[in-house]
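**Q** As C-alpha cells, here come the structures.
None of the figures in this text is laboratory data; all of them are computed from the coordinates on show. None of the values given here were measured: they were computed from a predicted structure. Cβ atoms are built from the backbone, for glycine too; each structure is taken alone.
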Structure I
Amino acid sequence: MIKLIVFDLWRTLIPATIDFNHLFSLTKKNFLTKEEFLKNYERATHIKNYSSINELKKDFFLAFNGIEKSTLDKMFYEIYFNRFDKIHFFPDVEKNLTNLKNSGYKLALLSNTESLLAGNIEQKLSLNKYFDFLGYSFNIRSLKPNKEAFLFVLKKFGVEPFESLMVGDSLRTDIFGAKKVGMYSVLVNRNNFILDNANVKPDFEIKSFNEIEKVLNFLNKKKVTKNGF
C-alpha cells in the first residue's frame with residue numbers, strides 16, 4: 001500500500017524558469033557536457049543555505065571559473081533574476097494535490113533548489129497547504145540523486161521504500177535516485193521532452209497529473225510489498 005508520495009518541484013509541479021539549453025549553449029566552448037553543467041550548477045549553489053545573493057554569486061563564479069566573466073554575468077542574471085513572475089503551478093497540479101491529500105496520502109516535496117528563492121516560492125504557491133514536508137537540498141544538505149536525500153524523507157515519515165512513490169521529470173535525479181533506495185517512480189513527461197538522461201527506466205511514465213490516480217490504483221490493487229508487484 002502506498003502511503004507517501006514525494007514530488008519534485010521544477011518541471012513537475014511548476015514550469016522551468018531557467019532555459020538550461022540556452023545556458024548550456026553559452027558554455028559549449030568550455031567543453032562541458034549538459035550533464036556536467038547541471039551537476040556543477042547544483043553542487044555549487046543548491047546545498048548551502050545562503051545569507052546573501054553576493055555569497056551565492058561567489059560560489060557560482062567559482063564553479064564555472066573557466067568561463068569568461070561576461071558570459072558568467074549573463075548566466076547569473078538569467079538564473080537568479082527575472083524569474084519570480086514566471087512561477088506558477090501547471091494547470092493540472094493543485095486539484096490533484098488536493099485530491100491526494102484528501103485521500104489520506106502523505107505528500108512531500110524533494111527539490112534541488114537554491115535557498116534564496118525557496119521562501120518566495122513557498123509563499124507564492126502556498127506549498128504548506130498541500131505538503132506535509134518541504135524537503136530542499138539546502139536543508140537536507142544532500143542533492144538528488146544521492147541516496148541520503150531520499151532516505152531522509154522516508155525516515156521523516158517512517159515509511160518503507162516500497163510504500164512510497166517518487167514523481168518527477170528528471171531521469172538523472174528523480175528516477176535514478178528513487179530506484180537506488182527502492183522507491184517506486186513516475187516520470188512526468190508533459191511535452192515529450194526529457195532535460196537529462198540516465199540509464200534507468202521509471203516504473204511509470206505520465207503526461208499529466210490526472211494520471212497519478214491510475215498509477216496509485218494499480219499499485220494499491222497489486223498490494224505492493226517489499227518484494228515488488
Structure II
Amino acid sequence: MKKIIIIILLIFAVTGLSASDTTFTKKPDFLKIGKYEKILNRFINGDRKINFLDLRMSFTKTSKYNPYEKTLDTISKSMIDLLNEKKYKEAIKLADTILLKEYVDMYAHYACYYAFSALQDTNNATFHEYIMDRLLNSIVESGDGKTPASAFLVISNREIYFLIFIYGFEQKSVSFSTYKGDPIEIHTVYDPKNKDTYELHFNTSLMLQRQEELLRKKK
C-alpha cells in the first residue's frame with residue numbers, strides 16, 4: 001500500500017518536527033457548524049471544499065452517534081478479514097454498510113481504498129483515499145498530541161486505534177488523565193521502524209458527553 005501523505009504530518013507532530021506547536025486542543029464552535037446531513041450532502045454532490053473537522057464534529061450531534069457501540073467493531077473485523085482473504089467486493093459491501101451509518105469512519109474508507117486499489121478501480125480508490133486523508137488531517141490539526149493540553153480531539157475509540165494502525169505503531173499501554181475537566185487517554189506506542197516509543201494524548205470529552213446523554217435517556 002502506498003504511503004499516505006498526511007501521516008507524515010502526524011510523524012512531525014509526534015517527533016517534535018512540526019513547523020508550529022499547537023499549545024491547546026482546538027475545540028469546535030458548535031453554534032457555527034452546520035448540520036451533518038447538509039455538510040455530507042454538499043460533499044456527495046461534489047463540493048470538495050467542505051471542512052472535514054466540521055463533518056466529524058457535526059456527526060456527534062446526530063442520533064446515530066454512539067462512540068461505544070460494538071456493532072461497527074464487529075462489522076469492521078469481518079471487513080478486514082475479507083480484505084486479508086482477498087474477497088474485495090465482499091469487503092466493500094461491508095464497508096458501505098458502515099458508511100451508511102457513519103460516513104466519517106476511517107476504517108471503512110481504508111477498506112474501500114485498499115479493495116478498490118486491488119480491483120484496479122483507480123477512481124473509487126482515489127476517492128476513498130482522499131476522504132481518509134482529510135479525516136485524518138482534521139484530527140492532526142486539532143492538536144499535536146504531545147500533552148494533555150494539546151491532545152488530539154477524537155470522537156470514537158475507532159479513530160484512536162485507526163491512527164495507531166495506519167501509522168504502523170504497536171500499542172504498548174493505555175493510561176488515563178484529565179485536563180481542566182476533560183478526560184484524556186494516553187496511549188504509549190512503539191514504532192518498530194525507528195525503535196522509538198511515543199506517548200499520544202487523545203481528548204475524549206465528546207465521547208464521554210455522548211455516553212452520559214445516552215445513559216440519561218435510558219433512565
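**Q** With FRET efficiency 1/(1 + (r/R0)^6) of positions 74 and 130 (r between Cβ atoms, R0 = 25 Å, to 0.05) computed per structure, which member of I, II shows the largest figure? Please report the intermediate quantities before stating the final value.
**A** Numbers: I: 0.10; II: 0.40.
By FRET efficiency 1/(1 + (r/R0)^6) of positions 74 and 130 (r between Cβ atoms, R0 = 25 Å, to 0.05), the leading structure of I, II is II.
**Q** When distance in nm of label points 7 Å out along Cα→Cβ at positions 50 and 162 is compared over structures I, II, which one is greatest? Intermediate values should be presented prior to the final figure.
**A** Details: I: 4.3; II: 1.4.
Going through I, II one by one, distance in nm of label points 7 Å out along Cα→Cβ at positions 50 and 162 is largest in I.
**Q** Could I ask something else about it? If distance in nm of label points 7 Å out along Cα→Cβ at positions 26 and 146 is computed to be 2.7, which of I, II is the source? All intermediate terms of the calculation are to be shown ahead of the outcome.
**A** Values: I: 2.7; II: 1.7.
The correct label is I.
**Q** -16000 is what came out when helix-only ellipticity at 222 nm (-39500 (n - 2.57) for each DSSP H run of 4 or more, over all residues; to 500) was calculated for one structure; which of I, II is it? Please report the intermediate quantities before stating the final value.
**A** Working: I: -12000; II: -16000.
Working through the options, I get structure II.
**Q** Additional query: For which of I, II does relative contact order in percent (Cα under 8 Å, 6 or more apart), calculated from the coordinates, equal 26? Walk me through the intermediate numbers first.
**A** Details: I: 26; II: 21.
So the calculation was done on I.
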